[in-house]
Every structure is written in C-alpha cells, then in structure tokens.
1. Work out which structure the value -9500 belongs to, where helix-only ellipticity at 222 nm (-39500 (n - 2.57) for each DSSP H run of 4 or more, over all residues; to 500) was derived from one of 1, 2.
2. If Kirkwood radius over Cα pairs in Å computes to 14.9, which of 1, 2 did it come from?
3. Quick one: relative contact order in percent (Cα under 8 Å, 6 or more apart) came out at 12 when computed from one of 1, 2, so which one is it?
4. Given structures 1, 2, which gives the highest value for mean count of other Cβ atoms within 10 Å over residues 21-28?
5. Here FRET efficiency 1/(1 + (r/R0)^6) of positions 29 and 61 (r between Cβ atoms, R0 = 30 Å, to 0.05) has been calculated and equals 0.35, so which of 1, 2 was it run on?
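Please treat every number below as a calculation from the coordinates, not as lab data. Here the structure is a predicted model, which means the values were calculated and not measured. Cβ atoms are built from the backbone, for glycine too; each structure is taken alone.
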Structure 1
Amino acid sequence: MTRKVVDCREYPSESHCSLAISGDEDEVVRAAAEHAVSVHHHTDSPELRKQIRASLKDEVLPAIPKSGPPPPEGEIFDL
C-alpha cells in the first residue's frame, strides 16, 4: 500500500505553515482535517475532507544508498 502525503507548504496561508503529514490515506485525511480546523480555522465537513483527499500525493521516499564496505573510521562521506 502506497503511503500518502499532504504538505501545507503547497498552499498559501497567513501562518506560512510548514507541516507535512504522511501515512495511510484515511489517517492522513483525518489528521489533515483536524489540523485544518485547529490551526487554519476551517470548518470540518465532508467537503473539506473531500478536498483534502483529492490533494493527496503518493509519498516519495529518498533513494536507499547502495551497500558497501563502511568508510574508514573518522572519514566523512556522502550517501
């Protein structure tokens, strides 16, 4: 199952909110609706939840680095 994400930075707001929520689709919709009500003063409604659900995106995880031998102790390296 693909995790979903919604990110407040993608929407204009007076508070310049930077919250991102990710997880199972229903969990994200529920948490985002609670956040929209408590922080952005929206009214919780089926329409709000429908708009949130429509705005969800698939979560993109960072690439996992290839495995290999560990770097020498104390050496800085990039993943």
Structure 2
Amino acid sequence: MRTTLAIDDAVLESVRKVAMRRQQTLGEAVTDLLRQALAPTTLDAGPGGLPVMPVQPGAGQADLQIVNALRDELA
C-alpha cells in the first residue's frame, strides 16, 4: 500500500542507514521498524518468577540508596 508521510529529516536519514545496513528498501525498513515498535512487549520471568525489564543502553544500576532517594522525591 502506498501512502505519504511527513517524516523528520533526521529520522528519515536514520531509517535510510538502517535500510542500507539491512539491504532493504526504505519502505521495507520503515515497515519493519514500525512493526517492532508496535509489537506488544512481554517481560521474561527472572529469578522467583518476577518479570525482568529490559535495560536501556548506558543505563546505570539502581541500588537501594537510589531507589530510596527517588521514593523520597515522590513523597
């Protein structure tokens, strides 16, 4: 299906790079990236059956001191 979208120049350039790296057309890359973004996420069960959340690149570790400080900010 053909359609017209207004896409930010920087985003379009990033998608073009993805398409080249994957040896896809621009449309195929946009479709794949949108499918990934729209797919329901499931969390894997970790130790004790608790869900393990994905970690973003560059994220630091949260220890009890950080958790308590954030909790205190919200109180």
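1. Among 1, 2, the structure yielding -9500 for helix-only ellipticity at 222 nm (-39500 (n - 2.57) for each DSSP H run of 4 or more, over all residues; to 500) is 1.
2. 1
3. Label of the originating structure: 2.
4. Details: 1: 15.0; 2: 11.6.
Structure 1 gives the largest value of mean count of other Cβ atoms within 10 Å over residues 21-28 among 1, 2.
5. 2
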